[in-house]
Structure formats: structure tokens, C-alpha cells
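**Student:** There are structures below to look over.
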Structure 1
């Protein structure tokens with residue numbers, strides 16, 4: 001997750017940096033989701049999910065996000081500070097950008113890694129859309145915000161600074177999601193094992209995201 005957030009911040013051009021963002025993001029988010037879902041399964045069934053159960057969860061980050069949301073909702077009552085946990089869960093559930101980011105990563109995870117290779121092999125447009133198109137929807141959503149509407153075309157330095165600020169905004173949203181999941185784990189929403197793992201999934205010494213907005 002740390003490397004995923006940093007890759008978004010560092011990306012200058014989607015056609016050059018996109019694969020790094022998508023690879024790190026899809027792997028980091030999927031592993032984090034499955035780790036916390038596994039902790040909840042231990043709390044419920046007193047055992048880690050079997051290989052078959054893990055396989056049944058699949059690699060679709062959008063579906064995993066739905067499973068995670070349901071798991072968080074059912075575990076809120078176990079939180080040490082229930083009101084705080086509800087705020088954290090609400091921050092995840094109400095984030096407008098997260099579904100677009102997860103849709104991008106899900107698309108990449110399904111077959112986006114081979115999108116261009118498949119086109120070369122078949123000489124056809126491909127069965128699925130380019131993951132980069134999904135990412136452009138993420139950026140377009142941010143550009144619609146008041147503080148991003150004035151794009152400084154014609155000034156290269158100002159445009160570079162604008163795009164850096166835009167991608168920092170997206171990276172911060174991922175950082176917030178990661179932090180919220182860490183704190184929900186620590187709060188006990190995923191059971192006793194989740195409390196321990198909740199500490200482990202967050203980078204030691206990393207500050208609370210500035211845009212947590214609780």
C-alpha cells in the first residue's frame with residue numbers, strides 16, 4: 001500500500017507510469033482486503049479460510065470491496081469506540097473517488113495486464129477496455145472539483161504542478177482508505193486477530209492522512 005500510494009504521487013504520464021500504479025495498487029489493495037477478511041473469518045469460524053475459500057473470493061477488487069463493506073458493517077458492534085469506528089466506516093463508504101479507483105484496479109486485475117499484448121496477438125480492439133481509460137475517469141472526477149477546474153493550459157510548469165497536485169489528491173484518498181482499514185482493525189471490527197493485524201498493515205511512524213475529515 002505504501003508503494004502504491006507513492007506510485008500514484010510519482011506518476012507523470014499514464015502511458016509510462018500506469019502499469020506501476022495499477023500493478024502495485026491492484027496487488028496491495030487485494031492483499032489488504034483479503035488479509036482483513038481472513039481475520040474476520042478466523043473470528044467467525046476459528047480458522048483461516050481454506051485455499052478453496054480464498055480462491056472463491058476471486059481477484060475482483062470491486063466484489064472484494066463489497067464483501068469488506070459487509071464485514072465492517074457486521075463488526076462495528078465489536079469496536080472499542082463504536083462511534084469512531086462508525087466514522088471510519090462512513091469515510092470509506094461515502095468516498096466518491098474510491099469506487100472509481102477500485103474499478104480501475106479491478107479492471108487491471110482481471111485482464112488489463114495483457115490488454116495491449118492481446119491486441120498485438122489478435123489484431124483486434126480487445127474484449128475489455130483499456131485500464132487507462134478507467135483511470136482517466138478517476139482524474140476527470142477530481143478535475144470536476146472546484147479547486148481543480150482551472151487547468152493551466154499553455155504554461156508547462158504550472159500544468160506539471162497542477163497534475164502533481166491532482167495525483168496527490170488521488171494518492172491521499174488511497175492513503176485514507178488504508179488508514180481507515182488499519183484503525184477499524186485496531187478497533188476490533190475484524191476480531192482479535194484483526195486487532196493485531198490492524199497494527200501490522202500500517203507503516204510505523206506514518207502520519208494520519210491530512211484529508212481523513214472525520
Structure 2
């Protein structure tokens with residue numbers, strides 16, 4: 001029995017999304033138990049977030065309904081931590097301006113997926129105060145700045161790019177293994193959330 005090509009592609013993408021959510025859930029639970037090296041966790045975590053954003057972008061062609069998918073696959077009960085990560089890539093539910101427009105993200109899938117994944121991964125890292133060292137945070141800031149420098153509506157003069165660069169310069173003056181103070185972590189966490197929110201809004205101009 002054969003199925004229409006478009007339907008087959010949609011099912012394949014939905015399968016990929018399901019697998020990413022399940023893997024994220026397992027990865028998060030394993031890390032919370034202290035059974036996974038932080039460096040390995042963050043590398044795999046970011047890769048999975050990037051894959052989720054790219055898959056969601058591809059699914060936008062098929063009028064994909066995320067809420068229906070979550071209910072149909074019983075994701076809230078099966079993979080609550082993985083679903084939490086998925087929700088973070090989507091944006092806040094109470095503010096439509098802060099949600100990703102996946103029909104727009106397809107224009108620059110690599111840049112957009114990488115930026116969103118790096119920002120969310122950085123936000124998660126900043127909440128883990130015991131391992132939020134300068135040498136772990138700086139690579140994310142460098143990547144975010146590099147991505148924006150290649151997007152026309154940002155470049156190096158946009159306030160987000162300048163703000164990221166100021167944080168990079170500030171952290172460059174600190175010792176690599178030093179833990180940031182709680183106040184500094186909270187300030188950076190707030191700024192990263194603002195950068196991500198602005199990026200989601202700017203997708204319409206990409």
C-alpha cells in the first residue's frame with residue numbers, strides 16, 4: 001500500500017519530531033540524576049534543539065498543529081521534560097509576538113535554528129549555577145554574535161549584537177573557570193531572553 005508523497009514526508013517529519021522530544025526527555029532526566037557529563041549533555045542538547053527547530057520549520061508546509069500532535073501522541077504524560085524543551089523553542093504561549101513564525105524561519109533555516117537553539121541552551125545553562133563558568137558561557141555568546149553578524153537586519157550595529165558583544169568583552173576579562181555571581185547570571189539570563197524575544201519578532205523581516 002502506498003501513500004501520497006506529501007503525506008509520507010509529513011509522517012517522516014512528525015516521527016523525527018517525536019524522536020527528538022523523547023531523546024530530549026531522556027537526556028534531561030539522565031543529566032538531572034548526575035549520570036551524564038555536562039559537556040556531553042550540552043552538546044547533545046543543543047543539537048537536538050537545532051533539529052527540533054529545523055523540523056518544525058519543515059512541518060509548517062503541512063499546516064501542522066502542534067497542540068493536536070501533543071495530544072495525539074500523549075507527549076505530556078510520556079515526555080514532560082522533552083515537551084518543556086519543545087515549548088521553549090515555540091515561544092511563550094501568552095504572547096503571540098514572541099512565538100516563532102515557522103513560515104518565516106524557513107528563509108534562513110540554518111541561521112534561525114542555530115540562534116534559537118543556542119539561546120535556549122544558554123538560558124538553561126545559566127540556571128545551572130554550579131556549572132555556569134565563563135569558559136562554558138562564552139562559546140554560546142560568540143556563536144550568537146557570529147550568527148547575527150551574518151543576518152542583514154542585525155549585523156554588528158543592532159542593539160542585540162552590541163549587547164552580546166559587551167557581555168563577551170566583559171567576560172573575556174575574567175578567568176575561564178570562574179563561576180559568575182548569582183546577580184550576574186540573573187542579569188545575563190534576562191538579556192538572553194530579550195535577545196531571543198527580539199529575534200523571534202525580527203523573523204518577519206528576515
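**Student:** With mean count of other Cβ atoms within 10 Å over residues 23-30 derived from the coordinates and found to be 17.8, which of 1, 2 does the value describe?
**Tutor:** Values: 1: 20.8; 2: 17.8.
This figure was derived from 2.
**Student:** Suppose P(r) over Cα pairs in 10 Å bins from 0, in percent, for residues 47-134 alone works out to 16, 45, 32, 7, 0; of 1, 2, which structure was it derived from?
**Tutor:** Here the read-out was taken from 2.
**Student:** Here's a follow-up. 3.8 is what came out when distance in nm of label points 7 Å out along Cα→Cβ at positions 79 and 151 was calculated for one structure; which of 1, 2 is it?
**Tutor:** Value 3.8 for distance in nm of label points 7 Å out along Cα→Cβ at positions 79 and 151 corresponds to 1 out of 1, 2.
**Student:** Among 1, 2, considering only mean count of other Cβ atoms within 10 Å over residues 143-150, which has the greatest calculated value?
**Tutor:** 2
**Student:** Among the shown structures 1, 2, from which was the value 12.6 of mean projected area of the Cα convex hull in nm² calculated?
**Tutor:** Working through the options, I get structure 2.
**Student:** Work out the source of 22 here, i.e. which of 1, 2 gives that when relative contact order in percent (Cα under 8 Å, 6 or more apart) is computed.
**Tutor:** 2
Rule-based calculations on the coordinates, nothing more; no lab input. This structure is a prediction, so every number in the text was calculated from the model and none was measured. Cβ atoms are built from the backbone, for glycine too; each structure is taken alone.
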